[in-house]
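Asker: Next up: the structures, one after another.
A short reminder: the numbers here are calculations on the coordinates, not readings from a lab. Given the structure is predicted, the values throughout are model-derived calculations rather than measurements. Cβ atoms are built from the backbone, for glycine too; each structure is taken alone.
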Structure I
Amino acid sequence: MTEPITHLVTSGQFSLDGGTWDVDNNVWIVGDDREAVVIDAAHDAEAIERALGGRRLKAIISTHAHNDHIDAAPALAEATGAPILLHPDDQVLWDMTHPDRKPDAELHDGQLIKAGGITLRVLHTPGHAPGAVCLYSPDLHTVFTGDTLFQGGPGATGRSYSDFPTIITSIRQKLLTLPPETTVRTGHGPSTQITTESPHLQDWITRGH
């Protein structure tokens, strides 16, 4: 039986504000033996399709539209027929990478997405990007945070379309209110837990306000 969460790491580049950096991205596949969703189609559509292992892909969910999280989304959508979902506030960032290919549907705060008996609830968490979202699964005791929250603190806010006080508010209102034992699966790097991050985040919250 397939594990409900499949994890792979893909490598490529992140580009914004005239700079380019090499990055490794976490790609998460959530579902069962029959169907799944992909969270952040980064860099390598063929590798992601292989990891699906023939399962029906119900959706490609973008936690935000920085190029390193969406660059493989159109190719994966073409290969699988799955729709690309994005919060509308990130359309401006999406258009920088894919000006000729729009997302297929919008993500909204509180929206429920189901695949393989697992429910993901969309949490709009702006700050790192205007349309950044996290995806919370009570079934899996897990939240997929994209670049909103990492091990050790919030995502970066030093570039265009990002804002530090906003990301702190998002984390305080949407993530620190989750059960402490919730596993945090991030867009880059290792996973952590809400209970692990809460003490560190109190200092960040103080700085943000």
Structure II
Amino acid sequence: MHDNQAIEKGLLEIKAVQINPSDWFTWTSGIKAPIYCDNRLTMGYPRLRRKITESFVRMLKDAEWEPDIIAGCATAGVPHAAWLADVLELPLVYVRSEAKKHGKGKQIEGIVKPGQKVLAVEDLISTGTSSIKVSEALREAGAEVLGVFAIFTYGLEKATANFARASLPWYTIAKFDQLLAYMLADKQLTVEEHQQLLAWRNSQV
């Protein structure tokens, strides 16, 4: 079993990713879907979160990026950004999707200097909107955003289009299609359920 598949299996085992073709979930955005992902649950599983961090390190090497700072996308991306920054011995910041309405009105917590190279870390990619907002805030601060790493993507075409418009590279450890292929091979899904889930994903344009 390759490392990414081990992480996909782990996400299913802890129920961070849940699939129910017969009783759909409603996302915060209002989208109804047969899949729901809550990667916050990974915080409670040290071995799994360590595997996630190790996978991010390999992805960074493969991309040949050398960031000066790791930026966590608030809120669920922050702990994974912190673990990655710790392993890499790099500074950490975290970024909200929008500025606070009180206090100093900050959107970026921590120090980002113009010209610094930043890797943004998110827990999940659905449409990509929140990650793009974070990256735009970093760019406005003068940083060069290398790209976005995340644990899982639903594989929506909207995300691909949104990241392309933002000229923002993005990579994830676990992916919708690979997750379904693993579940089908492991008999966690029937062929009919597998086709239904792919049809749902392909309908999200």
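Asker: To test your reading of the models, identify which of I, II gives -12500 for helix-only ellipticity at 222 nm (-39500 (n - 2.57) for each DSSP H run of 4 or more, over all residues; to 500) when calculated.
Answerer: Derived from the structure labelled II.
Asker: Can you say which of I, II returns 49, 36, 25 when Cα extents along the principal axes in Å, for residues 12-131 alone is computed? Don't skip to the end; give the middle numbers.
Answerer: Numbers: I: 42, 31, 25; II: 49, 36, 25.
Of the structures listed, the value fits II.
Asker: Further question on the same structure: When mean count of other Cβ atoms within 10 Å over residues 4-11 is calculated, the result is 19.5; to which of the structures I, II does this value belong?
Answerer: II
Asker: Of structures I, II, which gives 10.4 when mean projected area of the Cα convex hull in nm² is computed from the coordinates?
Answerer: I
Asker: So, one more: Matching task: 0.50 is the computed value of FRET efficiency 1/(1 + (r/R0)^6) of positions 68 and 124 (r between Cβ atoms, R0 = 25 Å, to 0.05). Pick the structure from I, II. Write out the running numbers ahead of the final one.
Answerer: On the way: I: 0.75; II: 0.50.
Considering all the candidates, the number was obtained from II.
Asker: With distance in nm of label points 7 Å out along Cα→Cβ at positions 116 and 196 derived from the coordinates and found to be 4.9, which of I, II does the value describe?
Answerer: Computed on structure II.
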